[in-house]
Every structure is written in structure tokens, then in C-alpha cells.
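Multiple structures follow.
Derivation of every value follows stated rules applied to the coordinates shown; laboratory data play no part. None of the values given here were measured: they were computed from a predicted structure. Cβ atoms are built from the backbone, for glycine too; each structure is taken alone.
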Structure 1
Amino acid sequence: MNIYSTTQLSALTRLFSAAVFREMAKKGRSSLFRRLIEQTNMVQQSVPCATVGDTFDSAFKILKVAGHRDEYIYRAAITHKVLMGKHSLRTACMLNEFRAGNCKADLVILNGTATVYEIKSERDSLSRLLNQVENYKRVFARVNVIASECHVDGVLATVPNDVGVMCLSKRYRITTLREAENCPARICPGTVLRSLRVAEAVAILRAMGVTVPQVPNTLMHTALGDLFAALDPIALHFEMVRTLKRTRDLSPLGDLVDRLPVSLQAAALSVSVRRVDHSRLVNAIATPLHEAMAWS
């Protein structure tokens, strides 16, 4: 069994950063990828025909072992086991870093309802957890916390009984310890409004039969706030889900996801790259590792 130093594990973790992903998409190569690989022993351990994609998969296999896992590993688990396992990109949508009150939700999955997933990896603390879930309840009908085995007891002791608790095991399996209650009636219309783009807010109001006044942009937020304050929370939540599934639709990324190694599929759904750069990204991933080590 290989033992990896803190420096090597840090380099492997940074391979899955948005910076590496975007650089490959923009340039068809990544000097940052090459520098990070040089800090590890991945080249020496790889087979002669290994590609950049194979290297990402090998790095992911190392990182998903308990103790080495950061937020990306949890995102990937939810992406594969929930979004693409229970649902599909055609029927469900995933939001990343979505604002809810004074917090940002790690992941939100929109299907028949809106379900938020707060990640507490081995590297996280639980100090902000209660505040986070209280903010999420103001926007999403279902709130889940997915945590490492070392945090599960602390999570159960911290969050209310209507919050779901899930565990990502040492074997990279998700276990549900407590189901989240579906409570759209508790959302706060004003908080929902602050999470939306103006065009989304307007679309929701029109779908609910509310006339949106023609006012200058400087007055629009106040006008929308007054209208949202009068909305029924349950009806609002339904239209929010329906609207966001359309405006934040990920199904056009299905082809890109299918062309990438499993370890990078979560990145494809969370890191924005231009459609014209998709082929360049795929080609970079297919590059033989020995050639990539010359990237500058």
C-alpha cells in the first residue's frame, strides 16, 4: 500500500480544481496539471499508455479513501449516486454554490422538489452547521447534511429532526441515517427572491399569474420584493423548482459528461466552460500522460 505525503495529497486534490479544468478547456493543455503531477509519484506508477484521463481517475481513487477526502469527493458521490443514479440530467437539475440567505448551498438537486445537500467532509468543522441549515430551510423544501463517519454523531446532535442526515462511508457508499422532511410551506419568499436572477423572479411571478410592473431597474428589486412577500410559499416553491430546472438546465452538458472519465464528470457539471471549448477539453483529457508532462 502506497503512503502519500501531505504535499502529494494536496497536489492530487488540486488536480480537481476549477483552475485546471478551465485551463484545459481554454488551451487544450494545462501547465498547472503538469506541475501538480510533478509533485506526486503518479508518472512513475502509471502504465506506459496512460492518458491524462487515466491519471485523473487514479488520483480520484486515492483521494476517495477515507481521510483523504475533500469537498470534491463528496460532490462527485452526490453527482453519481443521486443526480445520475436516482435521476438523470434530463429529469433533474443540479445547482452549485447557490445562495440561500447569508450562506451558499454546496449542492442543490431539483427534481419534483428542491433538495439541498450541505457537505461536511473530514476537513470541515460543524461550527456553522446550524446557521447553514436554518438558512437553507428558508429556500429549499428538503435539507440534507452529508458527512464523513467522524462527523455523523455531531451532525445528528446539532441539526433538527426535519433535516436529513447522510454518511459517505469509507467504501464510498452513501447511507441515509435520517430522511429529510419535505416542507415547502416553511420557505421565506423574500429569501427566495434574493437567491434568484431578476429574469427568473419575473418568470416565476408571471407563471403564478402576477402582473410585473414596468419600473426602472433601480426600483425593480423593491417592486419584486413587495410582490414576492404576498406569495403562497408552497406555490412559490413549486414554480421556483420549475423555473430553475429550465433556466439552469444541465442536459446540454450530457454529451460532454459522457466523453469524460468518471472522476471528472462532477467537474463538468459544476465548472462553467464554453461549449466551443468542449472538444478541446476532451482532447486534452485523452492526451498521453508522457506528452502532458511537456505541457507549458
Structure 2
Amino acid sequence: MNLRQLSHLIALADAGRFVAAAERVHLSQAAFSRSIQALEAHWGLRLVERGPQGAVLTPAGRTLVERARRLVFDADCLERDAALLRGGLLGELVFGAGPVPAATLVPALLAELRRQAPGVVARVRYGNVDSLLAQLQDEAIEFFIGDPRMLSDTRGLEVVPVARIHGGVYARAGHPLLGAARATPADLARYGLGLVSISPQLQAYVAQGLGFASPAELPVVVECDDLVTLARLAADGDLLAALPRGLPIIESLGLQPLRGMKTLGELFVDAHAFWLRGRTLAPAAQTAIGLFQTVAGSAG
């Protein structure tokens, strides 16, 4: 017995005649008859009676054809699910994202994933790069999105670029520095800076970008991985917040970028996808990384 023979029995039950059923499954009548006879021999049961009205299922045939329908249907579903899994359109996806990609890329990624692969169940873990790397090594997540400058060693990881997310320093509407022709490092030191947790390497990069001689001079008074909290702190006082451009809450709170500082417009997060070297990504993860690149490109 095989699924092909079961599909022949179903075709005979539906068509009611051997000739019509054989045509439906693209077999000669002789080959089709042999297939039905093989089923009868396998089960030791008479499944069909031939009569003036055509082929009539016996009571045993009626019972078994309903079971056969379920088996063939389940087999078809299994093949479909396997095809969807191969295409990354079905399954479970567990990934992580650092604070900036989480706020800027993940919402658009999840929306696009729902449109293109509604059969994928996505589970997102947020955190700093150190916590995400630990989860990756424990295989609690399949990949994460972060900045390679936050990692001291990437030799055990596969790394693929996703997006460059530019940022700036923002202040509330009416902040004293917004009226200045040029904001200076001393101005930042006067009001204080809020930003996400970053590595010493990135601290040096940010300090240089803001015009400070060394990372030790960077006037960080609030370090928080929740960008919404940083934005609200800037909106409610004189704190200056380092935020990615295009973050929706920037516009909703009326925050304005400071201008005129040394290389300020060159600050960015270099978002990459990381996963364990030598590990084959599930198709859903491959789909997600491709969609990350797509939504990042659409956002510019």
C-alpha cells in the first residue's frame, strides 16, 4: 500500500466508474484496475463491486476510503509545510536585537514578516550585545542584530551587514542650545548626555565624533538601553539624548537635532546579523535577515 494507491481509491469513489477515475489520475484503465486490486490484496478485503451503475464501494471500501482521504490530505499538507519551511515561510524564528536596531529596524521587519510569511512565529529578544551573544552561544536565539564594534572578538561568528543607522544628538524644543550657532563639547558637558550602553571602542568613536579629546571626557549622565526613555528624558528637561534618526518618538515629542558640532552627522550604528560560525541558519532566519536588509534599504 502507498499513498498513490490510496489516491486511486479516492478517485474511484469520487468518479464512480473505472474509466473516468483512470482518466482523472492519468492511468490506463488496466493499470488503474491493477492498482485497486493490489489494495484489495494487501488488505484482504473486497473494496469495490462492479455493477450496471458503475463501481460501488463495499461497506469496507466506504470505511477505508474516508481514512484514505485523511491520510492523503495530511500527506499533501506535510509536503506543503516542507516546501514552506524550505522557503522560510513557516516555522519558529527566535532572534535578538540591540537597542538601536530594536527601535528602528525590528518593527518594520516584523510587519513585513507578517505580510510575506504569516506562517512564521517570531520571538524577539532585546538586550545589549553582551547578553545577546550569551544567548546565541547558549542557542537560545538563532541570530542577533548588533554593531560589530561592540564585540572584541567575532572569530566564532558569521557576520553579515544589514544597515547603517545614522543618528544625532537631540534636545527638547526651546532648549538653549538650539539657538546657538554652534554647539560645543563644553555645551554637552553643561547639560549632560544620555545614550545607550556601548563598548569602550564605541565610546572612543562617539567622543571623537562629538569633539572630545578622550572617551573619559564624554559627559554621559544617563546610560539606558531603552531609547523611548532617553527620548522622554530629553523632552522633559535639558538632557541631550543621542538617538537614531527617524525614531518615531523623536517627532512625536518635538525633539530637535543639535547642529554644528564636529562630525556630528557621521555618528551611526553599523547593524550586522551575527550567528554561530558553522551553523546552518533555518530558512525562516535566512528570510528574516533578507527582510532586515530590505526594510533597511526601503528606509534609506
Winner on mean count of other Cβ atoms within 10 Å over residues 23-30 once structures 1, 2 are ranked, highest first: 1
Once distance in nm of label points 7 Å out along Cα→Cβ at positions 183 and 215 is calculated for all of 1, 2, which comes out largest? 1
Given that mean count of other Cβ atoms within 10 Å over residues 151-158, derived from a single structure, equals 16.1, which label among 1, 2 identifies that structure? 1
With distance in nm of label points 7 Å out along Cα→Cβ at positions 159 and 287 computed for every candidate in 1, 2, 2.9 is reproduced by structure 2
For Kirkwood radius over Cα pairs in Å, for residues 55-230 alone, find whichever of 1, 2 sits highest and give me its label. 2
To which of 1, 2 does the computed value 25 (relative contact order in percent (Cα under 8 Å, 6 or more apart)) belong? 1
